[in-house]
Structure 1
Amino acid sequence: MKKLINGVLEFRRSVRPLVKEKFAQLALGQSPDVLLIACSDSRVAVNVFASTDPGDMFVVRNVGNLVPPYSASPDSASSSTGAAVEFALERLKVRHIIVCGHSDCGAMKAFQVPQVPEPALNGWLQSSRPGEPGEFLEPIAHDWPELEHQSHWNVLVQMEHLRQYPSVKKALVEGTLQLHAWWFDLDNAEVQVYVSEEKRFCVLDEEVGQKLLKDLK
C-alpha cells in the first residue's frame with residue numbers, strides 16, 4: 001500500500017503535468033476499439049506488455065479470465081461479464097475482443113482440485129470450467145506441462161462461450177468483430193497468440209505480428 005501511495009505522489013509530481021490534457025480529453029468520452037478479458041492476477045500487466053495508453057482498451061478482469069456460458073437470466077453468473085460485453089459492443093462499438101490467459105494461473109490450479117474450500121470462488125470456477133472439445137474446437141498442439149496446456153485450452157473454451165452471446169453473434173455475422181486468443185508467458189515475458197492454421201499458440205514476434213496486422217479488418 002505504501003508503494004501505491006508513493007506512486008500517486010510521484011504521478012502528481014512528475015507524470016500528471018504531461019498527461020493532464022490527455023485525461024481531460026478522455027473525460028469527454030471513450031472510444032476504445034478493444035475489449036480485453038484478462039485474469040485478475042497481479043502479474044498480468046497488459047498495459048506494460050502491450051504498451052497501451054489510457055483509453056485504448058475496455059477491460060474486464062476476473063479470476064481465471066473466464067466468460068461464463070450465456071444466460072438470459074439477469075441473476076446468472078454471466079450477468080456481469082455479459083453486461084461488459086454488451087456495453088463494449090453496443091455502446092462503444094469495439095471491433096476486437098481479446099481473451100488473455102497466462103502461465104502459473106491460480107484458477108487453473110484450482111480446477112485441478114475437486115472442490116476449492118471457498119464457496120464463492122468454487123461457484124465462479126464451476127460456471128466456466130473448461131470441458132471436453134466442443135463442436136468448433138479441436139485439440140491444440142502443445143509441448144507444455146499439463147497445467148499450462150490447460151491454461152491455453154481454457155482461453156479457447158472462453159472464446160466459445162463468448163460466441164454464445166447475442167451481441168457477439170450479431171457482430172460476427174455482420175463482420176464488425178474479430179476475436180483473439182492471447183496467453184502471457186510470465187517466465188519469458190512473452191505474449192503468445194493462437195494461430196488457427198497451426199492449431200497452437202505462437203509467440204507474437206515480428207513475423208507473427210506482421211501477419212496479424214495484415215489480417216486485421
Structure 2
Amino acid sequence: MRVDIVFDAVCPWCYIGKHRLERALAMRPDVVAEIRWRPFLLNPELPPHGIDRQSYLERKFGSNYRIQRIHAAAQQAGVSEDIHFNFDAITRMPSSLNAHRLINYAGLSGRQSEIVEAIFRAYFIEGRDIGDVATLVNIAGGLGFESREVERYLQGNAGILPVETDNARMHRLGVSGVPCYIFDDRYAIAGAQEAEIIARLLDIACETEVETSSR
C-alpha cells in the first residue's frame with residue numbers, strides 16, 4: 001500500500017501526525033506501506049533566509065496569549081507521542097523549501113522518513129534553522145549522507161521545481177491543511193488524527209485493495 005503524507009516541515013502537527021501514523025502501522029503489522037512525503041508549503045512567500053519567528057507569530061496569530069495557547073495544545077498532544085516541543089528555542093521562521101528539497105533528495109535512497117524525523121527534531125526540539133543550507137548539510141551528514149554532495153545539491157537549483165510543482169498539485173487536489181494522508185490515491189484524511197483512526201483507514205484501504213484485485 002502507498003501512503004502519501006502531505007506535510008510541511010515547520011508544522012508541529014505534522015510531526016505529531018508522523019508519530020501517530022507510525023503507531024497506526026505498528027497496530028497493523030501485516031500492512032506493508034510505502035511512505036511518500038509530499039511537500040506542502042505553508043509559507044511560500046517567506047524569503048530564503050526566513051524571518052524572525054516571534055514577529056511572524058504575532059502577525060499570524062495576533063496576541064501573545066493566543067500564541068501560547070496554540071503552543072500549549074501542540075505540546076500537550078506531543079507528549080503522548082514522545083515529542084517534547086521546545087518552541088522557546090526557535091528564533092527563526094524558516095522557508096521550508098530547502099528542507100523539502102533535502103527530503104526529496106533522501107528519497108532517492110529510500111530514506112525520506114529518516115531525514116523527515118531528523119529535520120523535525122532539529123527544528124522543534126533543538127531550535128535549529130532548517131532553512132539554512134549549512135544546517136541541513138549537518139543534519140544529513142549526521143545520518144551518513146555525503147556532506148559535500150548534499151551541499152552542492154542545496155547550493156544549486158536542483159530539486160526546486162519538483163517541490164514547487166508538487167506543492168501546486170496538492171493545492172489543486174484540494175488539500176488545504178496538513179498533515180493530510182492519502183491511501184493508494186483512493187482515500188484521504190486530513191489532520192493529525194489519532195493512531196486508531198488512521199489504522200481504521202488502513203483497514204478500509206486494504207479491504208478495497210483486496211476487492212479490486214479479486215475482480
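Every number here is computed from the coordinates shown, using simple stated rules; none is lab data. Since this is a predicted model, take the numbers as computed values, not measurements. Cβ atoms are built from the backbone, for glycine too; each structure is taken alone.
Work out which structure the value 20 belongs to, where relative contact order in percent (Cα under 8 Å, 6 or more apart) was derived from one of 1, 2.
The read-out was computed on structure 1.
Among 1, 2, considering only distance in nm of label points 7 Å out along Cα→Cβ at positions 54 and 70, which has the greatest calculated value?
Comparing 1, 2, the top value of distance in nm of label points 7 Å out along Cα→Cβ at positions 54 and 70 belongs to 1.
Once FRET efficiency 1/(1 + (r/R0)^6) of positions 174 and 190 (r between Cβ atoms, R0 = 41 Å, to 0.05) is calculated for every structure in 1, 2, which label goes with the largest value?
2
Can you tell which of 1, 2 yields 15.4 when mean count of other Cβ atoms within 10 Å over residues 150-157 is derived from it?
2
If helix-only ellipticity at 222 nm (-39500 (n - 2.57) for each DSSP H run of 4 or more, over all residues; to 500) is computed to be -11000, which of 1, 2 is the source?
Source structure for this number: 1.
If we compute percent of Cα pairs over 33 Å apart for structures 1, 2, which one ends up with the highest value?
Largest one: structure 1.
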